[in-house]
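Engineer: Take a look at the structures listed below.
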Structure P
Amino acid sequence: MTGPEILDLSRQAIYVMLEVSAPMMVVALVVGLAIALLQALTQVQEMTLVFVPKIVAIFLTVLIALPFMAQALEGFMILISQKIVAG
């Protein structure tokens, strides 16, 4: 493989990584913001209050987005396999 092909493959790997992790990051951001707003409004500053809803929300997001994530990773793996076979 030449230099430009390696750079293109690296760019695609970063794009797939962002594509796969984006749903969980967005959900964690929204849930964290909602909990922070709730804590600011009620003045309850409990540290463990943030973690449990985030973990549950991220777990549910993974369950919902798992087919999409697997499809994206499968497509990238097929691309890498074709590059390996082609030499």
Structure Q
Amino acid sequence: MRTWLHAGRYVSALVSRMPKRNGWTIAEHVGDATPDRTQRLLNRAVWDAEGVASQVRRYAAAGLDTAAGRRRGLVVGALDETGQPKQGT
């Protein structure tokens, strides 16, 4: 399987409502028999971090522009690298 396809499947598992995320549960979620593909993805894949961040930034900005044009009182969620839930308004 192509690396970018497996990366997409991996991200979909991360954002799913699985109660527990580890190599085996992610493998099961994406349809793999073992966590080997995910481990290869995380350990050996070469990433262009700046390029990915740029793509995510453009995607998020376009989505916010679209949402802002449709309604007033736009709500924005903020994410950080810790993955911990944040509180506040």
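Engineer: To which of P, Q does the computed value 19 (relative contact order in percent (Cα under 8 Å, 6 or more apart)) belong?
Structural biologist: Numbers: P: 44; Q: 19.
This value belongs to structure Q.
Engineer: Have a look at P, Q and say which one yields 47, 30, 22 for Cα extents along the principal axes in Å, as calculated.
Structural biologist: Q
Engineer: Figure out for me which of the structures P, Q the number -18000 belongs to, where helix-only ellipticity at 222 nm (-39500 (n - 2.57) for each DSSP H run of 4 or more, over all residues; to 500) was derived from the coordinates.
Structural biologist: Values: P: -33500; Q: -18000.
Of the options listed, only Q reproduces it.
Where a number appears in this text, it was derived from the coordinates with a stated rule and is not lab data. What you see is a predicted model, and the numbers here were worked out from it, not measured in a lab.
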